[in-house]
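These notes open a run of structures that come right after.
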Structure 1
Amino acid sequence: MSIENLEEIAQAMVAPGKGIIAVDESASTIKKRIEAVGLENTEENRRKYRQLLLTAPGLGQYISGAILFDETIRQKTDDGRSMVEAMNAAGIIPGIKVDKGTHPLAGFPDEVVTEGLDGLRERLQEYAKLGAKFAKWRAVIKITDDTPTSAAVEANTHALARYAALCQEAGLVPMVEPEILMDDPSSVQDLDTSFAVHKEVLQSLFAQLELNNVELRALILKVSMVIPGKFAPKEDQADAEDIANATVSVFQYAVPAAVAGIVFLSGGQSDLQATQHLNEINKLGLDHPHPWPISFSYGRALVSKALETWAKDPKANYEAAQKTVVERAKENSDAARGVWKK
């Protein structure tokens, strides 16, 4: 696939008022979420849950794409279609999580690096044949008194850049996700510290992407908002306007205008905060447009209420749960255009 084709897909992923739903929870994470609502963690329950989300009537009005887990891209819906076929019919672009998770960074016991580059070229080729149009790789950066170290930042951003280059070689749009943790128990940083770390990580990331000849017009940045740590003292918390200004400012410092689009993860925020902060960020772009489309790529903040509703009675509440996820998608679609009303 040509770079021009990849650019078209990337632009469609951040089309006005549309965001990306993340249903790519790892085996351990989906186990916790399903068991937390009283359901058994079986492959069939995972299939039904993800089918519920991806086939919700009207979801394609507000959702441009979905990030899948390896298990899901190989599954079928109740009517015998592949999940990819069902998504294509709904106008939702299929994506796939391809990293192998975080592992301790040798020599730095309090930090991690994401692994999965070995064999990635072949796996990307297989996912492309299965119908994926984009991929995602998540790096994790933790803020403490001693971290992140420059070694951890460089190791993770280098891996993101190598992954992105391999994606474009395979004909997939890379979504690069350098997540700065905001909900870890050690996350007590204030807004200024959050800003500084975001700036350092993003500058390192785009330097590595340039070194690896990654075409930014065919790349999506998925990143955390610049917010204080979830466990920061009350006096270090910030209001939505300050968070919006800090987030946009760090992008102006560190994100090239050529990037196809920016989407947020919701880590460290409630469902309401994730929507409110997204709205404030896009309100800043109403009079003076941002260089990039700015939208959302939420998992929990989109689906938690739907999962709870479905789990209460999986048969009777199926349609109600689907309506719930579409409602949450619409709210965040409004926020992606800066017109959400609480």
Structure 2
Amino acid sequence: MKNRKVKTLKKLKNLGKRIITDIQNKKIPKIKVPSRSTSNIIYDDNKRHYVLGDKYGVRSLGNVKQLRKIGQMLYVANFCKELIKKGKTATLREMYYVSEGWDVDFNDQQESNNISEDLEIVLGVTREDLGLLPEEDGASVYGKLTVREGDIEIDAMKAGKSGYTIPPTVDEIEFVDHDVERVIAVETMGMYHRLVQEKAHKKFDCLIVGLKGQAARATRRFLKRLNEELKLPVYICNDGDPWGFHIAMVIISGSAKLAHVNHELATPNAKFLGVTATDIINYDLPTDPLEEVDIIRLKELLRDPRYKDEFWRREIKKMLKIKKKAEQQSFSKYGLEYVVDTYLPEKLEELEG
């Protein structure tokens, strides 16, 4: 992580130097900003995630309409440079309030968030590298994993009943030791606690990760690092509905919105271990009828290039046919232990066999 910070600091300084050099040479400073429009977001079949294309815009100090945005970006860049030099971080919310004292401020936080994303793209770094952190809580991790944060070693088995909490500065974590063979990430904290209570970490030699719904960027980066650095297969256990499918796919293939950093976040080899339409039928699960919004969303997924694999197409079409959806907790119909004693062993055997 230290090396990443050094590189980021250098890029920030170079951005400032380019502006100053242009002014000294009596040139109009310009900044190239890769386009984040939908037409420039492309699904890369080889990388198996969304990437940005080669379209870009140019912001020029010679254009009166662009002066404000350039000023905002340079203020954010300078703010981030100081954060890194001091070894500090700030939340996006904090930066927004700090900007109230700048000569160029923001209309609202969304505008400041957008500028920070622009800076990510221009420099080819992540906002975490810039020292900017989100407000959301980190996901929980339980199992035989020891990490180091600074001078402190933390055992995810001994970090309390809820396990180890992934920090926003996930690249500062050093993996010290582990004794697991796989990672099982679950959508809901209810299921996370169920797996912890039923000692799934022992039964499956796994780390259990509670996603808390849509996985935060730090969680996705953590899963990617576990997969790439520790060579651990990642399984995602979500609800059997279009929203659960989407949460899993964002982990697997990234999101269109974050096409510029999906190479840091996506885990293309992760596999879906969640509830499928086939499971609803085979396990005779309690269900809810699909609502109109669910049907519309499922049809959208069929047009999404991330779901072109035959497995996904089959399960989405089957769900549309049976017009039913089910939650992970629906297995409780057969008892609280059923998920760990029966369902997960059968699914893992299917995926790993």
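A short reminder: the numbers here are calculations on the coordinates, not readings from a lab. Bear in mind that the values here come from a model prediction, so they are computed numbers and not experimental data. Cβ atoms are built from the backbone, for glycine too; each structure is taken alone.
Among 1, 2, considering only distance in nm of label points 7 Å out along Cα→Cβ at positions 87 and 215, which has the greatest calculated value?
On the way: 1: 2.1; 2: 3.1.
Evaluating distance in nm of label points 7 Å out along Cα→Cβ at positions 87 and 215 on every structure, the highest lands on 2.
If helix-only ellipticity at 222 nm (-39500 (n - 2.57) for each DSSP H run of 4 or more, over all residues; to 500) is calculated from each of 1, 2, which structure is the one that comes out at -12500?
Working: 1: -15000; 2: -12500.
Label of the source structure: 2.
Ranked by distance in nm of label points 7 Å out along Cα→Cβ at positions 47 and 191, which of 1, 2 sits at the highest value? All intermediate terms of the calculation are to be shown ahead of the outcome.
Details: 1: 4.9; 2: 2.9.
Comparing 1, 2, the top value of distance in nm of label points 7 Å out along Cα→Cβ at positions 47 and 191 belongs to 1.
Relative contact order in percent (Cα under 8 Å, 6 or more apart) computed as 14: which structure among 1, 2?
On the way: 1: 20; 2: 14.
Source structure: 2.
If distance in nm of label points 7 Å out along Cα→Cβ at positions 71 and 319 comes out at 2.9 when worked out from the coordinates, which of 1, 2 was used? Write out the running numbers ahead of the final one.
Numbers: 1: 2.9; 2: 4.8.
Structure 1 accounts for this read-out.
If distance in nm of label points 7 Å out along Cα→Cβ at positions 55 and 79 comes out at 2.9 when worked out from the coordinates, which of 1, 2 was used? It would help to have the intermediate numbers written out before the result.
Details: 1: 0.7; 2: 2.9.
Working through the options, I get structure 2.
Taking 0.30 as the value of FRET efficiency 1/(1 + (r/R0)^6) of positions 151 and 247 (r between Cβ atoms, R0 = 30 Å, to 0.05) derived from one of the structures shown (1, 2), identify that structure.
Numbers: 1: 0.70; 2: 0.30.
Checking each candidate, the match is 2.
Given a value of 0.94 for Rg/Rh (Cα atoms, Kirkwood Rh), point me to the structure among 1, 2 it was derived from. List each step's numbers first, then the result.
Numbers: 1: 0.94; 2: 1.02.
Attributed to the structure labelled 1.
Thinking of 1, 2, which structure, once Rg and Dmax of the Cα atoms in Å, for residues 127-278 alone is computed, gives back 14.4, 48? Display every interim value, and only then the final one.
On the way: 1: 15.5, 52; 2: 14.4, 48.
Derived from 2, not from the others.
Taking distance in nm of label points 7 Å out along Cα→Cβ at positions 95 and 271 from the coordinates of each of 1, 2, which one would give 2.1? Spell out each step's value before the answer.
On the way: 1: 2.1; 2: 3.9.
The read-out comes from structure 1.
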